[in-house]
Structure P
Amino acid sequence: MVADLSPFSPAHCPRLVVKVGSSLLVNEEGAIKRNWLVTLVEDIATAHRAGQQIAIVSSGAIALGARRLKLPKGGRACLEDAQAAAATGQIALSQIWADLLAAHGVIAAQILVTLDDLEDRRRYLNASATLDRLMGLKVIPVINENDSVATAEIRFGDNDRLAARVAQAAGAQGVILLSDVDGLYTDNPGRNPDAQLIERVDKVDAAIMAMADGGTASGMGSGGMTSKLEAARIANAAGSTLAIVSGLHENPLSRFITTGRGTVFVPEKAARARKAWLAGRLSVKGTVQIDSGAAKALADGKSLLPAGATGVSGTFQRGDVINVLGADGTVIARGLAEYDSAESALIAGKRSDALAEVLGYAPRSALIHRDHLVIL
């Protein structure tokens with residue numbers, strides 16, 4: 001069966017995010033694969049002329065900068081080397097994109113973000129407005145993580161998930177992850193020759209996640225199949241269709257249109273904007289574990305009541321984002337806490353009529369209200 005490409009056509013996908021991995025852009029010597037990149041830009045320019053608004057999430061700054069600075073281990077020997085390589089490589093990377101797009105009469109813009117820029121609600125809305133204005137002006141934004149200042153605490157860690165978050169912020173209907181793999185397989189094809197490519201995924205559940213391999217084929221990038229599946233989950237929660245496609249060929253986008261080879265992740269339905277933002281968050285302050293009865297209530301659209309909680313972990317304040325774990329420890333929902341962690345621990349498992357006595361004041365009825373909760 002050939003994958004359904006209609007979600008990615010300009011007619012069905014007015015806005016598209018294309019992510020390009022490091023191993024596709026930069027060779028083992030740390031130089032840009034310019035001949036290949038020219039063919040990708042041809043594909044992007046063709047879609048742009050057809051009326052599609054496109055944003056590019058481009059890796060490669062660290063690998064490119066490490067070569068220029070002659071740093072060991074591709075610039076990843078230590079955080080300081082990675083930051084210096086990113087600062088040096090990013091200016092060169094942006095210039096290459098700008099020059100190649102300009103050859104087709106297209107203006108490029110650069111946007112660098114850290115995790116906090118899309119996790120903080122106000123900054124997320126600012127980024128969304130900037131993307132919307134640029135793309136409305138027919139400018140192609142070239143986006144990367146700001147690795148020159150990012151640390152472990154404020155990093156996306158891979159551009160797969162960044163691409164999904166950018167799609168969410170831009171209101172894009174589609175995301176294409178160009179990578180050194182051509183999709184999701186039933187097993188690692190490098191180890192199992194009988195592994196089969198999965199062409200369509202309707203829900204990223206535990207069975208799909210179990211097929212992931214955390215490594216990368218090239219060893220150059222930071223994302224593996226696990227990060228791509230997490231990206232698919234984020235994109236689908238916002239109503240965006242995501243595809244994992246091989247970039248190991250010239251004109252990879254037009255090749256995908258011709259052959260349909262890849263894995264397409266189809267959303268069930270789009271969440272409201274605020275809930276999609278919650279679903280896509282990568283950092284949380286704590287967790288609440290619940291019993292099976294509470295899990296069913298959440299699935300039915302109810303709020304999370306203290307009686308259904310069986311445990312609380314982490315340190316969080318009222319209004320912080322927390323995960324909800326099912327009885328087996330799997331994350332099943334995410335929302336904004338109505339109580340801080342200390343209060344949540346005190347009232348976990350308590351009936352609503354006992355809360356005032358435990359807390360010493362008239363309580364709120366829910367640990368997480370349904371209006372501030374999203375099922376994952």
Structure Q
Amino acid sequence: MNDIQRWPARSALMVAHCAGMVDLVALPVWVGTLMSRYGLDAQQAGALATLFLAGAVLASAWLAPRFHGLNGRWIAPAAFGTAALAFFACSQVSQFGALAALHLAGGLANGVGLSVTHGTVARTGNPQRLFGIMQTMLGVFGVIFMAATPQLIGALGGPALFGVFGGVMLVASLVTGLFFPDVAAAGGQQAVSRKAAKLPASVWFGIWGISVMAIVQGMVFSFMERMGADRGFSVSQLNGLLIAVGLFNLLPGVIAALFQARINARVVVLCGATAQGVLAMLLASSTAFEPYAAAGAVFVAVMVFTHIFAFGQFAALDPSGRAAAATPAMTMIGAAVGPILGGTLVKLSGYPALGMAALVLDVLAFALFMRLALRPAASYAESPVR
């Protein structure tokens with residue numbers, strides 16, 4: 001049995017995924033803490049989060065084309081260790097300039113660690129199944145994070161947030177340092193011979209399609225709670241909805257991992273773009289709680305489910321792992337651009353504008369996915385890297 005088939009190696013990939021995608025779990029608490037505990041206004045707090053995300057996007061965009069020539073076995077622990085230092089340093093300062101520089105540094109390091117993680121997953125024997133399991137673990141991590149972190153911040157103050165972030169990154173650095181798999185060694189000469197293959201043109205359409213869907217998610221989901229509050233829904237109703245979002249987010253990874261060979265990936269990505277647009281319209285226009293809550297509970301899960309199947313196709317069409325290594329750039333560009341775009345639309349035209357913009361963008365995503373070539377899920381078994 002080679003390295004990647006062992007559960008310690010796969011567990012290291014899961015831990016790295018949870019640490020690298022911490023923004024998707026923590027963004028509301030992150031921005032809220034910067035405003036309530038550090039006295040920053042909404043623009044400043046949003047700018048710090050955007051700097052972190054922009055750093056991750058830049059790192060991923062730079063690293064992805066070069067992934068096939070890199071050794072993630074030592075890059076991942078070094079990257080997450082650097083991110084841990086940046087966050088621990090954040091817990092010791094309060095000036096906006098210092099926080100900004102550290103957020104950017106942490107984002108760059110985090111983006112490097114997450115990119116080599118996703119690129120490595122793409123070069124395993126069944127990348128879609130493993131990525132689905134990793135997404136499920138991210139959902140579990142999110143539930144734990146949301147249950148514990150606000151309590152720590154309440155007891156210890158704002159710096160506790162960055163202490164938690166630093167601790168998460170430190171654990172990822174230690175675990176990846178011990179168990180991160182050496183996929184190049186596992187794949188042997190066959191894996192090396194695939195490195196120089198040109199990235200298929202159809203993959204780029206899939207990459208841009210996921211990026212557009214990520215922008216829609218960031219644009220709409222950032223304002224979901226505010227939409228409900230401004231329409232008079234109670235705090236208990238909104239808290240219940242947020243809990244429902246977390247629970248539904250546990251399902252896509254399990255379903256995708258179990259039924260990857262039975263569900264057509266083209267149907268998933270096309271239906272995902274369509275469903276996201278419809279749900280965004282419901283969220284942005286519903287004045288009654290029931291349709292608003294039903295759309296909000298599954299809104300993120302639709303994106304997660306679609307991304308898992310798209311990831312599987314990227315891995316199958318590009319065995320070098322370069323396309324999958326760009327996953328952080330695909331998803332985090334939405335987290336960075338979406339809130340700014342959404343805030344501008346709300347300021348100019350109100351919440352219904354979010355739904356209309358989402359519909360337009362999802363039509364674009366649908367058209368892009370039409371150009372994504374498919375490879376049957378069963379063909380994963382042919383991969384020489386197990």
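Since every read-out is calculated from the coordinates, none of them should be taken as a lab result. These figures come from a predicted structure and were not determined experimentally. Cβ atoms are built from the backbone, for glycine too; each structure is taken alone.
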Q) A value of -11000 was computed for helix-only ellipticity at 222 nm (-39500 (n - 2.57) for each DSSP H run of 4 or more, over all residues; to 500); which of P, Q is the source structure? A) P
Q: State the single structure among P, Q that was used to calculate volume of the Cα convex hull per residue in Å³, for residues 78-229 alone, giving 146.
A: P
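Matching task: 56 is the computed value of percent of Cα pairs over 25 Å apart. Pick the structure from P, Q.
The read-out comes from structure P.
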Q: Looking at relative contact order in percent (Cα under 8 Å, 6 or more apart), point out which structure of P, Q has the largest value.
A: Q
Q.
I have 4.6 for distance in nm of label points 7 Å out along Cα→Cβ at positions 102 and 366, calculated from one of the structures P, Q. Which structure is it?
A. Q
